[in-house]
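J.: Quick heads-up: structures coming right below.
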Structure P
Amino acid sequence: MSDIQGLIRDLVAANHILGAEGLCDAYGHISVRNPDNPDTYFLSRSRSPELVTESDILEFNLDNSPTRETELPIYIERPIHGAVFEARPDVMSVIHNHCAEVLPFAITATPMRPAIHNAKRLGETAPVWDIRDKFGDTDLLVTTNDQGHDLAATLGGEKCAIMRGHGCTVTGNNIPDAVQTAIAMKNNAQAIVRALPLGDIIYLTPGEINSASPGMATLRGHDRAWEYLLRRAGMSE
């Protein structure tokens, strides 16, 4: 059996980190697949990420219904999580956010490509999902399983996807991996937007993107970075 309680603690910590790093404000959320039952996942009740505690964590089926009845308010965009988990057995954690630095890429035709070294984890180009393509004019929120499945299809096998006029969805093979990918996405977007007035952007080459990174921890992502992020968010290991 896995250490579910430890996983829940990491999920709570990740919520606080996303808030502290400016990736989530009152909105946005992160989930983690249940390693003991891959057909369920854990996600907080509807609450601002920086306020999430262990008692807020609920378990959901992949159809995004709670595994137990609850009267607590729940995130209406949980179809993002269940659909990605269903489509991608390799994904263990999913983040949805409206990071301000990423939004310019959600409202223009400029692609999100890695330009800084730690953004190579994003892949060569982040796909863009436009809810209008299949569902017409909406409030841009992913509130149905059909919308979630369509988003997951656009994500495909990539680490992240831009959501037109909305934000982004980020995946990881564990919680720290998802969190650090979301941060890399923010930093990459910020660097590109700041550099544009200076001239053409020199993006990473495919060879640079696919090159191996020796010395990187594999069990929990970059442990040094995770420890640093915990401290910045006022959390402990």
Structure Q
Amino acid sequence: MLEITGLECRYGKVSAVRDLSMVVNRGELVTLIGANGAGKSTTLKAVSGLLAPAAGRIVFDGEDISNASAQQILSLGIAHCPEGRRIFPYMSVQENLDMGCYLRRDTDGVEADLRRVFERFPILEGRRRQTAGTLSGGEQQMLAIGRALMSRPKLVLFDEPSLGLAPNLVETTFEIIAEIRAEGVTVLMVEQNAYAALGICDRAYLLESGAVALQGTGAELKDIPHVREAYLGG
């Protein structure tokens, strides 16, 4: 479904990602792990069109999206749930969800998807007129996920979904992501909680200094001494 070949991304003269190649197959949950600054979030930004690659190729469903705009990429079926949630704090819960489907014209489908979001996150339905910035961190994460799902994506990019959440909500968030994947949506996830991420993924890539250092199943990476010592607390 997603194939990245020789990707290079820069911020000015600084190379954040270099010669990165990876594949996400349809229906998979793939995770990127690594230290801060390893290039994980930058990779997601390149896929979603928020950052133009300096070199390399990104192909989604057989179409080269390397130079496509964020709007074009969203219309093809890639939704980005960004780090820090990035909801619209002065808009209502309902308005935030509406922003997730602003490219869609299938009114009946939008209404059906909105019902599904509220079934998944009942607390959001009760607060649909509430200003989004007044929600708790966990509720804002639910809203960010719901907003991404309202685009009816084929692939969702999750960037640090557990960041800033209370421990009891971290487990819930990973359960929701696993459910989304079980429903047939492909997932590419960046996550600092490497132990949890490796526990739910089909495959994983370890990024170090902007390049792929290791790859394999979650179980395989957990068994590698370097991964255990550097990212899993020994």
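Every number in this text was worked out from the coordinates using simple rules, so none of it is lab data. All values derive from a computational prediction rather than experimental measurement. Cβ atoms are built from the backbone, for glycine too; each structure is taken alone.
J.: Just checking, which of P, Q has the largest value of mean count of other Cβ atoms within 10 Å over residues 104-111?
T.: Values: P: 14.2; Q: 11.1.
Once mean count of other Cβ atoms within 10 Å over residues 104-111 is worked out for each structure, P has the highest.
J.: To test your reading of the models, identify which of P, Q gives 2.1 for distance in nm of label points 7 Å out along Cα→Cβ at positions 48 and 152 when calculated. The partial results should precede the final answer.
T.: Working: P: 3.2; Q: 2.1.
Comparing all candidates, it corresponds to Q.
J.: Of the structures labelled P, Q, one was used to calculate FRET efficiency 1/(1 + (r/R0)^6) of positions 16 and 120 (r between Cβ atoms, R0 = 30 Å, to 0.05), giving 0.65. Name it. Don't jump to the answer; show the numbers that get you there.
T.: Values: P: 0.65; Q: 0.30.
For FRET efficiency 1/(1 + (r/R0)^6) of positions 16 and 120 (r between Cβ atoms, R0 = 30 Å, to 0.05), the value 0.65 is produced by structure P.
J.: Please state which of the structures P, Q yields 19.6 when mean count of other Cβ atoms within 10 Å over residues 80-87 is computed from it. Display every interim value, and only then the final one.
T.: Numbers: P: 24.9; Q: 19.6.
Computing mean count of other Cβ atoms within 10 Å over residues 80-87 on every structure in P, Q gives 19.6 only for Q.
J.: One of P, Q was used to compute relative contact order in percent (Cα under 8 Å, 6 or more apart), and the answer was 27. Which one was it?
T.: On the way: P: 22; Q: 27.
Derived from Q, not from the others.
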